[in-house]
Structure P
Amino acid sequence: MATNGDDLLGVFLRHRPKLLSYFSARSLSREESEDLVQEAWIKLARNRDAAFAAPMPYLMRIARSLAIDFGRGRKRALTTTEINDLLQVGDERATPEKASEDRDQLLVLHRIIQELPRRQQRMLVASRIENRRHADIASDFGVSVRTVEMEIRKAVFYCDQRLTDINQL
């Protein structure tokens with residue numbers, strides 16, 4: 001006496017060529033199509049109770065879902081060119097020369113900050129180095145937040161101009 005599993009296997013084997021054609025028509029290689037046909041059988045066998053009433057439509061629904069999932073996965077996969085491009089990304093760590101140049105720039109910036117009026121200097125350091133909120137700085141100095149913003153803007157502009165002038169020499 002045949003069992004539900006035997007009946008499903010018979011349906012699967014009869015329609016296996018149709019499944020291979022279905023997957024191949026979606027630009028899948030022969031190997032990919034074979035893999036998906038096997039995956040369809042596994043899903044069909046695991047869900048035999050649900051599939052028994054109408055095995056062929058159920059099998060085709062499985063195949064359609066597998067093809068969609070496979071296509072989505074393929075879209076997310078990187079191409080060989082994309083992988084090679086990622087491998088060509090250079091080392092972003094500073095060279096010793098660049099590190100030395102950056103240290104020199106910091107020393108110059110420190111001297112420029114010392115040229116600022118004391119209040120601008122303290123507000124700039126509090127904001128940009130100590131990461132303090134403008135409202136807190138305003139409270140410390142007894143001024144409005146707007147005044148703090150203007151003083152910091154003036155300080156940054158001055159530092160930028162001086163750095164540009166010095167680096168052009």
Structure Q
Amino acid sequence: MLSEARTWQALPLAALQPELGPFEDWVLCGGHSVSLLTGRDERSHGDTDIGVLRSQLCECLSVFHPSRVFLCLDGQHHPWDGVDVPDEVHDIWIASDDLEHWVLQIMVFDDEGDTVIYRRDPRIHWPLENHFTVINGVRVLNPLVTFLFKANQMKLADKDAQDLSAMIARLKLESE
């Protein structure tokens with residue numbers, strides 16, 4: 001099993017769809033999504049994050065050999081049994097074919113019908129059609145959802161503070 005000490009060799013954006021094969025219902029998340037939204041790379045990216053709805057998670061994970069899939073729970077990586085993903089799992093890390101490096105992080109978004117539910121407070125929810133926007137042909141997580149996840153922390157990591165600053169500074173809101 002991979003340990004926490006293993007390094008990331010994050011997939012480049014161009015390799016995401018080939019890696020995911022027939023599964024296309026993912027959204028780009030994290031720092032790479034901020035870069036696409038703002039049109040600038042404000043910082044280096046140590047990983048590549050995508051988001052997948054829980055209702056589509058098994059379909060997504062089926063494209064990977066189960067030995068490459070690790071469920072993040074209680075601060076540890078647990079090998080996936082190839083069947084169930086417990087409801088309390090919201091992050092999944094994918095290892096390279098040789099199991100030496102992490103290559104992809106999957107963020108799990110809870111959903112019910114055509115509604116996406118914020119896992120930290122189910123009172124916050126939004127229509128599935130507002131979950132993402134398309135930029136340069138890539139489905140990118142709605143920047144307000146990115147902001148919600150990054151800003152809702154007691155202490156922001158430096159990278160999250162950079163991302164939030166970049167979004168506020170670079171995203172121009174349309175006015176009538």
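Which one of P, Q has distance in nm of label points 7 Å out along Cα→Cβ at positions 9 and 105, as calculated from the coordinates, equal to 2.0? Computed on structure Q.
Say we calculate distance in nm of label points 7 Å out along Cα→Cβ at positions 73 and 113 for every structure; which of P, Q gives the highest result?
P
The greatest value of relative contact order in percent (Cα under 8 Å, 6 or more apart) among structures P, Q is that of Q. Comparing FRET efficiency 1/(1 + (r/R0)^6) of positions 145 and 161 (r between Cβ atoms, R0 = 30 Å, to 0.05) across structures P, Q, the highest figure comes from Q. Here distance in nm of label points 7 Å out along Cα→Cβ at positions 41 and 121 was derived from just one of the structures P, Q, and that gives 8.3; the source is P.
Figure out for me which of the structures P, Q the number 63 belongs to, where percent of Cα pairs over 26 Å apart was derived from the coordinates. Only one of P, Q returns 63 for percent of Cα pairs over 26 Å apart, namely P.
The value 12.6 for mean count of other Cβ atoms within 10 Å over residues 17-24 was derived from one model only; which of P, Q is it? Of the structures listed, the value fits Q. For helix-only ellipticity at 222 nm (-39500 (n - 2.57) for each DSSP H run of 4 or more, over all residues; to 500), the calculated result is -7000, so let me know which of P, Q that is. This value belongs to structure Q.
Read the figures in this text as sums done on the coordinates, not as results from a lab. Bear in mind the structure is a predicted one, so any value in this text is a computation, not a measurement. Cβ atoms are built from the backbone, for glycine too; each structure is taken alone.
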